[in-house]
Structure I
């Protein structure tokens with residue numbers, strides 16, 4: 001799973017081989033691969049600055065991307081076009097696996113843009129320049145790092161990098177045929193539907209479809225090429241309540257091939273439902289304060305676990321000079337209970353779909369071309385291990401195929417989290433448990449969260465669809481404008497119950513890590529919510545143009 005210029009492409013079972021693609025894995029048929037290997041071999045043999053060290057490891061990654069984009073608002077096309085781009089990422093390491101120029105707390109993209117023409121000499125020239133620049137920076141950083149280590153007392157410092165078995169996988173290159181004009185018209189039609197919903201203040205429909213062929217070679221002998229296709233349609237809209245509170249809603253469709261998308265008629269119906277939901281929310285009441293049990297529907301529960309747990313389940317490198325207590329917090333919790341005994345979590349990047357729904361975190365190999373492994377992270381509530389990449393942490397020395405980072409530094413990140421329960425309840429039983437928990441606390445009502453936005457950064461986002469459920473008669477009342485107070489991982493131990501049916505939440509990352517969470521509904525014993533501070537902009541003075549009426553001239 002990966003990102004392309006801020007938009008998303010997904011693993012590509014729906015891709016087709018390009019004409020003349022080297023499906024046999026013949027290096028001689030791939031000009032870019034030939035150029036990468038030639039410069040890699042030359043640099044490993046000859047690249048040296050004065051009497052300084054040669055590189056001990058070099059890696060090149062080239063991503064060749066063709067993308068079609070379109071966006072529209074209220075029936076007007078904002079943008080539409082096709083792009084083709086070849087990017088190079090270089091990783092030139094000086095020193096050794098034990099101590100090199102990495103893990104200094106900063107880093108980013110090294111490389112550049114390659115020619116689009118299949119001119120081997122021009123491509124090699126660009127790789128040569130990028131390699132030279134990266135090497136010189138690495139030599140300087142290692143010199144500074146060694147000097148800093150002499151002044152510091154660093155205990156139990158892990159190696160800076162770990163070796164990995166070489167991989168020889170050259171998949172056929174892929175392409176996704178896109179009718180750009182037809183899809184621009186589809187996006188325009190979708191956006192025009194909001195003209196039928198004048199209570200919607202703003203709305204936009206965005207489309208992306210394309211393919212990326214990714215090639216990775218390194219000095220350990222890895223030769224890896226894999227193609228991905230992806231389609232992304234996003235509908236976003238906003239409205240305002242009478243008090244000026246902003247309300248937002250979003251619907252996203254992702255696929256690998258066009259026949260995996262719903263029909264345009266289905267999307268239009270979904271858009272109508274989204275607009276109607278915004279109208280209902282705008283008319284709903286607010287809530288000043290609440291402390292008590294909260295039930296999250298399955299997809300909303302996936303958002304919660306992704307926000308609170310996804311980053312924590314990844315091993316963290318030791319950054320030179322860092323004193324952050326968070327660096328290895330979860331490593332210290334291995335063997336301890338972090339969830340109820342009836343919950344377990346497995347990460348399996350090799351699963352492509354769940355009950356027909358695409359899993360965005362799918363991938364046979366990670367971004368470092370390490371074979372992705374199934375990892376049992378939590379067993380009966382007990383944290384057993386973490387996902388890892390090639391950068392060691394204090395406790396974990398090798399990669400289990402969970403490295404993500406397409407535009408620079410690679411970090412460990414979860415891929416496909418499967419939350420499993422040994423004591424699942426039906427939806428009816430969960431709602432009964434919710435009311436009983438509220439009754440036990442002497443509360444008049446409980447809260448049922450049906451949808452929630454992602455907060456990111458270890459914090460919960462705001463509920464998008466939330467109901468009061470009254471203890472006396474089960475009556476429901478929609479509310480809006482509430483937010484969670486601080487919620488941390490410790491709260492996960494107090495989950496009272498889980499459902500039997502699981503849903504998929506796909507987090508596309510947009511610069512962080514991409515993952516999927518397959519999760520049942522979850523009932524929390526106690527969470528705190530407060531009203532969003534009422535500091536809103538004034539409502540527009542005029543009605544929207546779709547509601548304008550002709551003036552009568554006296």
Structure II
């Protein structure tokens with residue numbers, strides 16, 4: 001027995017005697033322990049949203065957590081010369097930094113109210129509060145080491161070791177859970193699904209295509225019945241400009257992700273969603289949307305694909321587009337812009353990094369700077385982007401996709417496009433939600449007409465212009481499909497949610513437009529390019 005185990009024992013003894021290796025292991029242990037709280041924040045959020053977030057989205061937050069923890073550890077170890085206390089101090093600091101906004105607001109109010117000193121620059125408050133926190137931490141550690149009796153201090157250190165170990169184990173459980181999910185759902189993470197075959201658009205002269213998706217734009221029946229608003233004036237104005245409406249259009253699916261996946265691929269989703277975990281996976285549908293066959297078909301047939309997404313992660317950008325317009329959230333590092341995601345923005349929210357990255361700190365802002373556009377800015381920018389494309393149409397075949405989150409909440413426009421006097425949240429009933437919705441819709445109608453006029457007047461050839469809704473508005477008694485009270489016999493509720501807007505610039509002698517969203521692209525290909533794509 002002793003002979004059999006001698007080689008493994010000797011191997012571990014050699015490792016233990018290797019000072020460099022021992023130092024490396026110790027350093028890794030310190031980094032892991034120090035960053036355990038910060039990493040738990042990132043990994044915990046990723047674990048809860050595993051089905052909706054790509055693993056690559058967690059890389060930047062993990063790096064920030066590790067680098068910040070190392071930086072703080074170096075500060076504490078420099079002043080305290082104590083590894084254990086420094087590790088615990090970094091763990092406490094991680095909690096402070098992730099909940100920083102709560103402390104910052106109270107600290108700023110206190111300074112403004114009770115101290116004869118103020119500054120218009122928030123970053124000065126940020127740096128002052130951070131300095132005071134670190135100084136307080138160093139002072140507390142110094143006092144504990146000096147004032148506590150040796151026996152008490154020894155027991156206290158044992159208690160701290162227990163908490164550090166517990167924190168590391170807690171963080172490790174997230175790593176294990178995530179690893180299990182990768183094994184459990186390999187197709188969801190890495191799957192590549194093709195829903196349609198390639199199509200040849202053999203026409204030499206190809207019209208520019210402008211495809212607008214106005215999120216939760218209800219059809220006129222819904223507007224009249226539930227919002228007490230008649231949209232006939234807008235409909236008449238569009239018809240005067242040559243548009244034809246599909247009067248009885250209903251969305252094929254109740255969610256944006258499922259609806260767009262179906263429309264963009266010209267296929268129902270039943271066959272590929274049977275094995276999905278649960279009822280919904282945004283990450284899976286994000287891939288279906290990004291890699292959809294219809295947009296690939298247009299690109300393969302000479303179109304340049306311009307993508308103007310919303311702030312919503314699934315359509316914010318498309319990696320397969322030739323050009324992406326909207327950067328809802330982005331970080332500039334040394335002048336280079338990196339588009340961030342919903343997941344990353346959620347992690348930044350409330351932390352010290354949101355304040356630091358967004359602040360105009362001299363020199364620091366040149367190294368790293370965070371930018372976030374609100375819904376008002378994005379919607380107005382998207383509608384302006386359509387005009388930019390018209391200028392490019394003389395040299396390119398244009399396909400422009402515009403997914404616009406309006407009249408979708410938040411309600412950030414009144415009827416004239418100004419900032420409303422009421423709260424933008426749909427469930428804050430200072431004003432009925434129906435009033436907020438209609439006001440925003442009126443402004444969107446105005447902008448649609450302006451955009452249509454500009455495209456028509458400045459296009460060399462007659463373009464294809466399509467307006468469509470992915471889903472209807474939610475009922476007033478719920479804000480999510482899953483928490484609505486649905487009754488299979490309650491047809492009115494289904495009509496409310498599924499009734500959507502659908503209109504297109506009609507072709508000469510083309511008076512009918514009666515396809516459902518899933519058949520939109522087969523209809524366009526067959527009507528304008530003389531193909532014979534089958535309808536679903």
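Here helix-only ellipticity at 222 nm (-39500 (n - 2.57) for each DSSP H run of 4 or more, over all residues; to 500) was calculated and came to -17500; which of the structures I, II was it taken from?
Details: I: -6500; II: -17500.
Of the options listed, only II reproduces it.
Which structure, out of I, II, was distance in nm of label points 7 Å out along Cα→Cβ at positions 413 and 461 derived from, given a value of 1.6? Walk me through the numbers before you get to the answer.
On the way: I: 1.6; II: 3.1.
Label of the originating structure: I.
Assuming 0.95 is FRET efficiency 1/(1 + (r/R0)^6) of positions 77 and 269 (r between Cβ atoms, R0 = 41 Å, to 0.05) as calculated from a single structure, say which of I, II it is.
On the way: I: 0.95; II: 0.15.
The read-out comes from structure I.
I have 16 for relative contact order in percent (Cα under 8 Å, 6 or more apart), calculated from one of the structures I, II. Which structure is it?
Details: I: 16; II: 21.
Of the structures listed, the value fits I.
Of the structures labelled I, II, one was used to calculate FRET efficiency 1/(1 + (r/R0)^6) of positions 293 and 397 (r between Cβ atoms, R0 = 30 Å, to 0.05), giving 0.95. Name it.
Numbers: I: 0.10; II: 0.95.
Label of the originating structure: II.
The value 25.8 for Kirkwood radius over Cα pairs in Å was derived from one model only; which of I, II is it? All intermediate terms of the calculation are to be shown ahead of the outcome.
Working: I: 25.8; II: 27.0.
Matching structure: I.
Readers should treat all values here as calculations from the given coordinates under stated rules, not as data from a laboratory. The structure displayed is predicted, hence computed values, not measured ones. Cβ atoms are built from the backbone, for glycine too; each structure is taken alone.
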